[in-house]
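Here, each number is a calculation from the coordinates, and none is a lab measurement. Here the structure is a predicted model, which means the values were calculated and not measured. Cβ atoms are built from the backbone, for glycine too; each structure is taken alone.
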Structure I
Amino acid sequence: MPDTKKPSRIQMRNRRVILDAALEVFSRHGYRGATLDQIATEAGLSKPNILYYFNGKEEIHVTLLSQLMETWLDPLVEMDAGGDPLEEILAYVQRKLDMTRDLPRESRLFANEILQGAPRMGAQLHDGLKPLFDEKCAVITGWVKAGKLAPVDPRHLLFSIWATTQHYADFEVQVDTLLGGGAEVFDGAATHLQTMFRKLLAP
């Protein structure tokens, strides 16, 4: 285990290298399929070197998930109750799609954890995501009641946004096989999703 004094630049660099390597391995193989040997190989470090910085696979995984959760919630946090309702939701859709494009490994890390029953981030879902989800659902309900959006169940609206944006990362191989990959995939997705949700929500 590392000592408690401030880590050196090399130590901080090695931690970043390990976490990036682990993100690649976990996003590809899931928690159960990933091994410390795979992470060490991906990082270009020895297994004992990995264990100098982290107690084991679970600590690395929990560290990644903890770092991810704040980033994952940010697009929803930015939805402004005082803004134009339709434009706020469409902007949220775009932020989620941008995150899918820029952070595909993180999306798959999150998806794999949820598929396994969230054994390492259940508390974060309950304490972090749930209050924010309830808050934004209340905002959307208020917009609907005020006639600023078409009638919609805000809970299922958010689920639909997550499903239609995160799909492009979680099923990246399928998307690339069918569409050929490249920036035009996300350009087309943005156009389609903006049109779809605008038609659904316009009062």
Structure II
Amino acid sequence: MIVGLGNPGSKYEKTRHNAGYLALNYFADKTGGKFDSEKMQGIFGSIRLSDRKVYLVKPQTYMNRSGECVARFSRYFDIAPENILVVYDDLDLNPGRIKIVSGGGAGGHNGIRSTIKHLGTDRFARLKIGIGRPEVMTNNQTIPVPAERFVLARFPDNDMELFEHNLDRISQGIHLFVDMGVHAAMNRINTKAGSELGN
């Protein structure tokens, strides 16, 4: 199961917090998937990759309750947490970076915190899309911008260009996760991201 995190509704469509939705939409378009069903607090479709049925899911519960949908799908379709990849925005990675990890904490992300809580484990894979941390200069001091305001703002043009440039590599990461597992995806995508972008 591949899960894209975000907030439903046109108000949030191109905000930083909807990077997971946008990336999963792109992946679905590339693979012929359609989000044509709705149940268990999410919209979803399915595709076949490497002779496996893969569910593409976008929770419709708003970010801080995403785990309710993920856990219900996991139980209903009997999908082990290790076979779930969650795609989402990450403040700790600079714009233009992506990173695949296996398990770990929430890192301050409400959607991941909710997913850990409702699955009852952190043993699911994540594909993080860098959005950077918000800062402004005031009186020669760097002041952090509230994260809530930052993530719910639309991507500025430069950051959107970086995000769109990465969509094919994000899709490749999803393919690798399905085909070869999370560790192969980490080895290929994380190394490639660092060497290409110099971060």
Comparison of I, II by mean count of other Cβ atoms within 10 Å over residues 48-55 - largest value held by: I
Ranked on distance in nm of label points 7 Å out along Cα→Cβ at positions 40 and 64, which label among I, II comes first with the largest value? II
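From I, II, which structure was mean count of other Cβ atoms within 10 Å over residues 56-63 = 23.4 calculated on?
Numbers: I: 16.6; II: 23.4.
The read-out comes from structure II.
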Label whose coordinates, when volume of the Cα convex hull per residue in Å³ is calculated, return 115 (choices I, II): II
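If distance in nm of label points 7 Å out along Cα→Cβ at positions 16 and 120 is computed to be 2.2, which of I, II is the source? Don't skip to the end; give the middle numbers.
Values: I: 2.2; II: 3.5.
Of the options listed, only I reproduces it.
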Output -12500 (helix-only ellipticity at 222 nm (-39500 (n - 2.57) for each DSSP H run of 4 or more, over all residues; to 500), calculated) maps, among I, II, to structure II
Supply the structure label, taken from I, II, corresponding to Rg and Dmax of the Cα atoms in Å, for residues 88-183 alone with the calculated value 15.3, 44. I
